Structure P
């Protein structure tokens, strides 16, 4: 499977109690400038960056390289100057006025499911470079990753959320590495989103297991890297 899909990384910043935003989702930026720079640095190592539709609409998000400094780093790493940008939306209900569509630095690929109406499809085809339909009620992530690998030669892909997309990838065994910034704050809230939302695993035996491979503390932020252990059985 791995030779037919990209190596997948997830990068997220969370509060000390595991939240990635406030319960009303208005607070969506937890990390400091250092965390943002770390995100851009990770982007310089991948061919594509992927987000869910709601994450795209949550703020001033463009998913591009982040400026000339990072473009040069990408080139030094043997990559294209700008990364491919990928959006996942089961319903295809993406706001065409989102910031990402005003930035045409690199191709934008949108994957939707067959639940997407013809009206939504028509709108998306006007603002994206490609719109691909995979899956019935939800987007088929295995198919999407295989397509990116084959059509766009995507060898490394970075997912930047949200929590439901992260969990879907983890549940399917499609994640290889997790980059997690732990921020010095407590948000609370039973409805506040976490790095892995969705239905969750019902048994501990099903849980995704991690191996800590690197950690670095800068002032009160902790930058960690985890290897995803293979699913047993």
Structure Q
């Protein structure tokens, strides 16, 4: 059976809030993202509890450092039993991450291409003289060649990435919003259905669930939309 493709982003300020959300969401999702906001205030302990309960954890830490540091950091995440970990799609970072993963088969190393909060104008301002999609595809190829398990990118580039890297690599798309939801700080957004149909294996959704009046109902609605798209894809 196809796994529920919904990853809920627990981008909240404290563990109590995160635990309430997990309880409210119930069986609407089984994969939860822990990132910069939650990790320093008990997020790693929560991750261990989630893993022990049979859920999966997506560590969105976007490692980007010298090789030795990345390798040791990835090894630590592997020892926790983490299932997904983001690193930047730089050659040395990717190589170090794969060394750190070692034999931890449950851990998927995911290469971040271009953040979904960035536009073409943002890239130009940062000194990149390349089309946004071309930069995404360049980094996707780099991740494939390094042996990474998957790629993080906007669903707007998912179809091109899938053609570029083939059927085996995972594609995880943040910046996913249900029809009519506020986009917030995301500039390149796609609905759950369209993300899956474009080739995404998993979608990451935060505020439309965590700030909903009924997070459980919101999560189930998004998961059902995504699963229906999986059946059609």
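Before moving on, here are some points about what is shown:
- If you line up P, Q by relative contact order in percent (Cα under 8 Å, 6 or more apart), the top spot, with the largest value, goes to P.
- Which of P, Q yields 0.94 [Rg/Rh (Cα atoms, Kirkwood Rh), for residues 5-44 alone, calculated]: Q
- A value of 3.5 for distance in nm of label points 7 Å out along Cα→Cβ at positions 13 and 165, calculated from one of P, Q, originates in structure Q.
- Label whose coordinates, when helix-only ellipticity at 222 nm (-39500 (n - 2.57) for each DSSP H run of 4 or more, over all residues; to 500) is calculated, return -6500 (choices P, Q): P
- Structures P, Q were shown, and percent of Cα pairs over 19 Å apart, for residues 29-100 alone at 38 was computed from P.
We did not get these values from a lab; they are worked out from the coordinates using the rules stated. Predicted model only: the values in this text are computed from it and were never measured. Cβ atoms are built from the backbone, for glycine too; each structure is taken alone.
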